[in-house]
Structure 1
Amino acid sequence: MRSFKKIFFLICTALITLSCGTSKSVKSSQQPKPEWILNRPVDLGSYIGIGNASKTNNHLDYQQIAKKNALDDLVSEIKVTVSTNSVLKSVQNDLDFKQQFNSSTKVTALNTIEKFDVVGSWENASEFWIFYRLSKAEYEEMKRRKMQVQVDRALDVLQRADHLNTANNFIQKIHLKLQALKLLQDYLNEDVWANVNGKDVKLVDEIFTSVQDQLYDVKFKSDVSLMKGIVGKQLPVFNVSSSLSDGSIVSNLPLKAGSDGMNIKVCDRIETDSRGIALFANARVQGAGSTQFLRVAIDLEKIVAVDSLNGLLRNIVLTMNPSPLSIKVETQALKIFVEDEELNLSAPMEQKLFEPILKRVLTQSGCLILNKKQDADYVVRIKSNTHDQGVMWGNMLSSGMDVSLSLIDNKTNVEVYKDGIQNVKGFQTTHENAGLDAYKKGMIEAEKKLIPSFVNAVLSGGN
């Protein structure tokens, strides 16, 4: 019995000792936070990146999140400046440029980094930290090697472009030059030197100048220099021919047409045919102004759409568009005659509500309101009425109001557009006043949507 107690005492002592030893071991593994967490290191020869993540909130991927944060932190230390002679210098103060540039440089830096040093990591039960370092000299060497690869590729693409005949391959030649720019789009802020045809040049500037020269060599000519139009009506069909300064025609050239202030709407975005001619058939005057100008230009947006340029490079290329062809358009007001029937419980309104507002908006949009129907281009017909909807509660009565606006071509007597509002409710203690209340509410609703959309229909001929 005494032996059994002795054995039992020894086992308990061993378990207690083991337990204490284990506890002591766990406690010793909890190292204090290293100095690089408490005080961010300063290294003039390196970029530093420190990231952390919560284990509680990201228990499955906390390490990946911390590593990403550290890499983002490292990249944020890489400051990119714009060379005084780079193509970006003239636009660097623009707010949109700054946003696009900052976004672009971050992507470029991430793509440039091939390797970095993991200086250390630290974790406890609730968080994980990691510390990266990248030598500035190594980063510059990585960037130089990658840039040289892109320069060599760009030169090869430019050589292919130079071998093409401009007149026969105008668009293909532009695309090749844009592809060369795309290869260098990560280095727009720098002076990228290269040897072209035995001469050292700033390659990005050289390509931009080449693209611009090719675009500016295109000359336009139209079969009309002056057109007369009526607000809301289509302009006559006209054509535009394109050629180079040496007289060569340019086929398959995307063109677009528009006007200052968007007072002339042109749906066509077309290409020149094999004769170098583009036909415009859907131009329509849709705003006031006695003299306006229709502008025809190269559709650069369509050209660059297939080249996958980054936003920064794309916006710079779009500023290259040469001066458009201008065609003078003398416009006359669209003549409107208004027929108005506004009723309250089928009785004529003493004071019209819809008519004066609609006339005012039409006049402001460039239309002329006539007193004689026979001289009008269009007839605008207003029809509105209220209907009794009985007792709402107590002595409160309800009325509903309907209104319709119709546009009729006065020459053909065909209704080309119609819209309206139904059953706008009004409430008052008399039937007449309930109807007037419905009109007041209906006017508010009509001014927000019905009247603006109807006036747009008038100015587009019902389309």
Structure 2
Amino acid sequence: MKHPLVITTALLAWLPALHAGEPGARSSLTDHLRDSSGLGESRDLLAEWHDGVLKLSPVNARRQAWVDIPAPPGGWSLERRASVNAEIVNTGDEPAGVLLWVVGNHGWSAVVDAATLAPGEKRGFSCDLREAYPDGTPKLDPREIKQVRVMLAAPGVRQSTSNKTAGAGGIPTPRGNQAASLEVRALTARGEAPPWIRPPGRIEVPAVEDCPPAPGKRVRYRLPGDEKTGIYSVLNLPVDWRPDARYPVIVEYPGNIFFAPACYSTGLPDQCVIGYGMTKGEGAITLGMPFLDRAAGKTVENGWGNADDTAEYVMRMVARVCDQHGGDRENIVLTGFSRGAIACGYIGLRDDRIAALWKGFHACQHYDGDGWNGATLAGAIERAARFRGEAVFQTDNPQDRFQPVMDVMKTEVTWAESGLGFHSTAMFLDDRPSTRQLREWFWQLVGSPRR
């Protein structure tokens, strides 16, 4: 017979775990953290984890400052939870803008609670795990949470309503506050929610890995000589890839770095998912591209970087993917979201050499000529004359605004409204009419069987 103390100790250890698993109970999201080494990426913040408290203070904050709390191995069990909550205190001497994000994996987006805290102010933050876009599409799969991100911003940040076309430059991007500091406590999952149901036809996008290219994987991929730089693309070979075959290539540019209640955008090629949504990961190669500054040796999250460097890089990368991985030079399509949509013309038609690459364009929520960051209408019309492709598809772009540019391109143009009602690429990962129309358009353009 076991000693009563052993039984009691085991029972006490078991009860909290049982209680944390109950849908109506609070459950801690930080039990896997032992010290600061368990934290994830930290940008321009000194982050210290001790005795259940996360202390944050800025270090040379530029535009954004944040720290990530990664999910434990195996993830958090949030499928029946309603929200992720935290208590955050401004321990500094100046007002501080604070954003608490819950960030999804596999192409899912993020949800946020945001507020400005006065010096000494304490506030409870709550991120709704069942938050949806205006059309009812869920932003997250609560079973696929990558991390919680605590972000320090300039005073004035606040929770806001949706904004379909903000993001290339519409709402001020959070900026670091050198005088602010924060303490984050009680990061928990709370509340009870019904079983989560996946939307019909929703695609799971593979997570980005640091490994050699392989069928079905999305990997960080570098040109020779870039191995020790921060410059990379994200390469996805289709699940049906064979070394002796040729495949259409979708080249994609991401949106600007933009963290606001109306948009979650990292500015990195990792967030390029339109091409994967167009193909469902079959029958074509997809290639997420960076904007870059070659002299600095880095990927540029905000703006064009050096536009000439960015254009030269994509030509070299496309040539390498065609030579090394079976890309079909006759079937290359350029796509992009927000900043990336403007780049279709601003970068993709920069000169006759790069313009010759493209069989077609797809742009989502913005296009060259809208005036952002030098992309003037007059310049867009001049660049449009270089287009040599066969078709253009526009998602969530106003026809009356961009028709003058399309007229100069002298090609077939399809205009579609996704109905999502938000500045995001989520529509390309489900089975809505506009996405089916885009997939049909792509396979007809490249002359491959629809998949």
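Quick check for you: by distance in nm of label points 7 Å out along Cα→Cβ at positions 142 and 358, which of 1, 2 is greatest? Walk me through the numbers before you get to the answer.
Working: 1: 6.9; 2: 4.2.
Once distance in nm of label points 7 Å out along Cα→Cβ at positions 142 and 358 is worked out for each structure, 1 has the highest.
Where does the value 13 come from, among 1, 2, when relative contact order in percent (Cα under 8 Å, 6 or more apart) is the thing being computed?
Computed on structure 2.
Out of 1, 2, choose the structure whose coordinates give Rg and Dmax of the Cα atoms in Å, for residues 222-301 alone equal to 14.2, 46 when calculated. It would help to have the intermediate numbers written out before the result.
Working: 1: 13.1, 40; 2: 14.2, 46.
The value was obtained from structure 2.
Looking at structures 1, 2, which one was P(r) over Cα pairs in 20 Å bins from 0, in percent calculated from, given that it came out as 17, 27, 25, 22, 7, 3, 0?
1
Assuming -6000 is helix-only ellipticity at 222 nm (-39500 (n - 2.57) for each DSSP H run of 4 or more, over all residues; to 500) as calculated from a single structure, say which of 1, 2 it is. Before the final figure, lay out each step's value.
Working: 1: -11500; 2: -6000.
Of the structures listed, the value fits 2.
Taking distance in nm of label points 7 Å out along Cα→Cβ at positions 182 and 350 from the coordinates of each of 1, 2, which one would give 7.3? Could the numbers behind the result be given before it?
On the way: 1: 7.3; 2: 3.6.
Clearly, the read-out refers to 1.
With Cα extents along the principal axes in Å, for residues 198-389 alone coming out at 90, 37, 25, pick the structure among 1, 2 it was computed from. Write down the numbers at each step before the final one.
Working: 1: 90, 37, 25; 2: 44, 39, 37.
Working through the options, I get structure 1.
Taken together, the values in this text are just the output of simple stated rules run on the coordinates, not laboratory data. Keep in mind that this is a model prediction, so the values were computed, not measured. Cβ atoms are built from the backbone, for glycine too; each structure is taken alone.
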